[in-house]
Each structure stands twice: as C-alpha cells, then as structure tokens.
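A short reminder: the numbers here are calculations on the coordinates, not readings from a lab. Note that the structure is a prediction, hence the values are computed from the model and not measured. Cβ atoms are built from the backbone, for glycine too; each structure is taken alone.
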Structure P
Amino acid sequence: MYYRRKILLSLIEFCGKNLSNTRFEKLLFLYSKKHNNYYDFFPFKYGCFSLQSYQDKRILIKKGFLEDSENNFILKQNISFIDKIKNEDRKNLMDFSSKHKKLTNQQLIRKTYLEYPFYASKSIILDDVLDGDEKNMILNNRKLNQKTMFTIGYEGKTIDKYLQILIQNRINTIIDVRKNPYSMKFNFAKKKFSEHLKRVDVDYIHIPELGIESNRRAKLETEEDYKNLFDHYQKNNFLNHVNILKNLYDILNNKERIALTCFERDFNYCHRHIISDYFEAYYKVIVKHL
C-alpha cells in the first residue's frame, strides 16, 4: 500500500473514524501543508480539494478499509494503521488531531481560507464563511494579469499539483501539443485530462499538428539527438502549419493567458519551447515556463 494511504487512514482514525467529505478534506489539507505534503491540492468550489484523495478513497473502499459512503470517509471497524506509520508521523498526527478535531466544520473552513487564501480563490461559499474584509482578501487572488503564453509539462506532477499551478497563474486555456494525447498517467490521458480541466473552468484545446511523432522521440540519449530532433521539427512543422500558428495567436489574443502542455518536465527537452520561442520572437509575446 502507498504510504500516503496509510497516512490518510491514520488521520481518519485519529480524528474520529467517521468524517464528512468536507471535514476530511480540510483536515488532510492542513496536515499535508504542515507535514511532508503527502497530498497536493488545488482551489475548488468549497476551498482546497484533492482529486488524489478521492481516487484513494475509491481504492480503499474496494480493498475493504473504508465503508462505501458517498458523503463520508468512514474507517471500517477493527481497521487500524496507526502502528504501520513512522513514529514521527504518529506523533505529528496525534498532536494535529488534538488541536483540530474539536473544531467545527465552519471553523475548519475559516481556518483554511484565512491561512491559505489562494485555495479559497474559487470558493462559492465565501459569503457564508468570511466577513467583508476577509472576503476581499480572497477575491484579490482572482484578478487577471497581463497577456502571457505559458508552457508546462506534467512529468513528475500529480493532477492536483498541475491544476494548482494553472489556477495560481490564472491560466484559462490549455493547448495540448502532444501528437497523441495518451498517457500512462491516467489523469493526463485526453478524455480524463479535459474533464479535470473543465472542473476548474480551464478550456482544453488539442492541436495534434504541432506534436511530434512518437517514433521520432525514440532513443533520444544525447544533446545532439535532441538538437537534431528539434531542428527537424522546426523546419518541417513550422513551414507546414503557419495557419495553425496564426490560429493559436488568435486564441492567445482572445483568452489572454494560455499554456502549451506536453509531458517533459524540462521545457528544453520538449518541442513546446520551439513553439513558444517562435511566438516570443515573431509576435513579441511574453512567455513563461512553469
């Protein structure tokens, strides 16, 4: 079992064994922020949210560790993982639960909103939780900045971390420049990926014409291999797809904050930097690599 799931189960045990979805999510968020970041979160309708925690919930229900409940995280009787986690985590969870388990749901929500206002930036319940000045502090996180083309790879990122970065940078449109938008990482395959983006009001556009055939990416081992790949890509794709690049510029002008996305963590080893370099040089666009 992944260690993060042992932390999840132990948190539930320490905090009462039966937690509403909202209460669980806020407790897991606060604990993760203070101790080891076991889960990533992004701003959502009721504050901090982790898709990974709900995916783990479904798996833990299937494996018989949690009750099958839509609205609660309920530890099954006689299940305990407290003795299966590290001593440091056990102590941290004990201290954390003693300070937080008596807080009401409303108090927990206020605590997360005020201590981590970015994660409340998409909340639809601000009026129910905060006063005027507190609400204005949150709303300031929603303001847009200047027109920018970003690039971002999902290698090494959870879907929650990826969405967090998009929201943090006010990105409203993802341009998928993979030739084939499939991935061994389930959450980044086209259908599921676009569904996750829709959750946070980010548009998804796939432009396969700007991708690279997978066979051309095989056996890339040296700097020279990458140089040859990108030289070939630049000469062929840009000469053949000028109209598509013009359409992409129109999208940027309309949406103002878009991000080119592909797999590689380092943009220098991904063809997305060829696209962004072109826009930076030809259209004088502001480019930021995330």
Structure Q
Amino acid sequence: MGRKLKNLLKWNEKELFQAIIGCLLFAIGMNIFIVPNSLYSGGVLGISQLLRSLIYYIANIHIDFDISGIINFALNIPLLILGYKLVSRTFFARTITCIIFQTLFLSIIPSPESLIVEETLTNVLIGGMVAGAGCGLIFTTHASGGGTDIIGIILSMRSRRLSIGKIGATINIIIFGICGIIYGLNTMIYSIIYSVIASIVIDHTHKQNIFSTVQIFTKKNPEQIITFIKEELARDATYWEAVGGYHNEKTYVIYSALSKYEVERLERHLKELDSHAFMIKTEGIGINGNFKKYLVD
C-alpha cells in the first residue's frame, strides 16, 4: 500500500518535505498573524472561517482548536473531484496530502491571545508573506493547498495571461467584499491587502510562473543537450553554428524558452552533458504564442 501511494504521489523526499513546510508556513501565517486580527483568508478557507464564526455565534460556543481547517477540508471535496478529472491523478493525490497537513497544522497551531505585533498592517504584511511563501512552496511540488487554488491551476494551464496568484486575488476580492458588508470596511481593506501580498509572493515563489530564455554555448555536438531539453523538460530548442571571437573556433549556440523551474533542472545536469559548456539566462520575460505551461506533472 505504501509503495502504491509513493508511486501515485511521485514525490521524492525533498519534495515531500517541501510540501509539508509549505503547509506549516501557511498555517503559521494564518493562525499567528491573520486570525488574531479578526481578518479573513480568501478562497475556500475564507468561506470556512466565515462559517466557523457563524457556528460559534449561533451555537454560542467556543472550541479550543480552530474548526475552520475541518470545514475547509469538507468544502474541498467537490473541488478535488474537479482536479482529479481535469488535471491528473497525481495532482489529486498530492493535493489531498497537502490539505490533510494544512488541516492538521491549522487545527493544532494556536492563535496567540495577544497580538505579537500591535500594528494591524504589520501583521497583515508578515502574514501575507509567510502564508504566500507557504503556498508557493506547495505549488513548486506540483500540488496545491486545495480550494480556489485548484481553480487557479486549471484556468492558468489554459491561458498564459493568467497566473495562480492573479486568479486567487480576483476571487478573494469578491469574498472580501462580502466580509466588508458583514464585518465592516477595515476588515475588508486589511483582508484585501493580505490577499494581494500573498498572491505576489506566490507568483514569485512558484517557479513555473516565471519564464526565462537560455543561451547555451558549447563546442561539442549540441544534440545531447537538445535531447535532454526535449525528453526531460518537454521543451524544444533552436541551435546554430557560430564562430568564437577569441580563438576563432567553431562553436554552437542553443536557444530555448523555459520556466525558471526547468532552467534550474537544466543547470543541474549541464555539467554532466558538457562540462565545458556555459549558459546565459534571462528571467521574467513575457511569452506569447504556443508555449505550454507545465504546472503539474
């Protein structure tokens, strides 16, 4: 059973550790910095927090641990089914794993009775950066924390103009508008600031959203490097023959467009492919046309 689960997740030890740390950071950002200020997350977790507050108010009870994580897990079930059908079984299994860890951390990490930092804006900025970094780490393992992240991945896979952070921020603004009506303008504004900060950090942490071009210079036959780009990264490359200006020797230039994640994989293997080759990379470029996003395995 354990082997079947490992084959389904397709995670190595580093990726599993990274996903767990991402879930932990998200829970810390929420429970330590956002919840104590009576602010709300966006997406399904934000809805779960609203339902939690409603349950506490109607039932006039207080529970020692935060039940919003459990509510969040229940509300994620239909979205997980959507991810299973439209993305992949591996993405589905990884996302369930992350949701379980998120639910655990959100439930056991207590919110402080008094604010660690008095100023609300400072709490919002720190919480947004910590929670956003956590979500970004989860995305780099080709998983998600569930909720509207699943919708974000599905939509961003179908459009190069969209990113997970932007989609999440758009959905959250609608949710925070409802919070503003119920809880007031201050709650809405600070919650929106949290959402925007978190979405910016997510897009900068999630390396599959950062596009790059690389130029590789090699004196050997370029076929081995191009084969790696095609077979291991599922990308294409263009190359041409050139003449080096220093020694006036024949050389080859390989040019390819990759995500930052794919560039890092290429860098790790380039010395094995050609120990004398060197690479120039340019990050943060815009790409239009037939360039597919690989957000999941």
Given a value of 15.8 for mean count of other Cβ atoms within 10 Å over residues 69-76, point me to the structure among P, Q it was derived from. P
When volume of the Cα convex hull per residue in Å³ is compared over structures P, Q, which one is greatest? Q
Tell me which structure, out of P, Q, gives -19500 once helix-only ellipticity at 222 nm (-39500 (n - 2.57) for each DSSP H run of 4 or more, over all residues; to 500) is calculated. Q
Given a value of 17.4 for mean count of other Cβ atoms within 10 Å over residues 53-60, calculated from one of P, Q, which structure does it belong to? P
If you work out mean count of other Cβ atoms within 10 Å over residues 37-44 for P, Q, which one comes out largest? Q
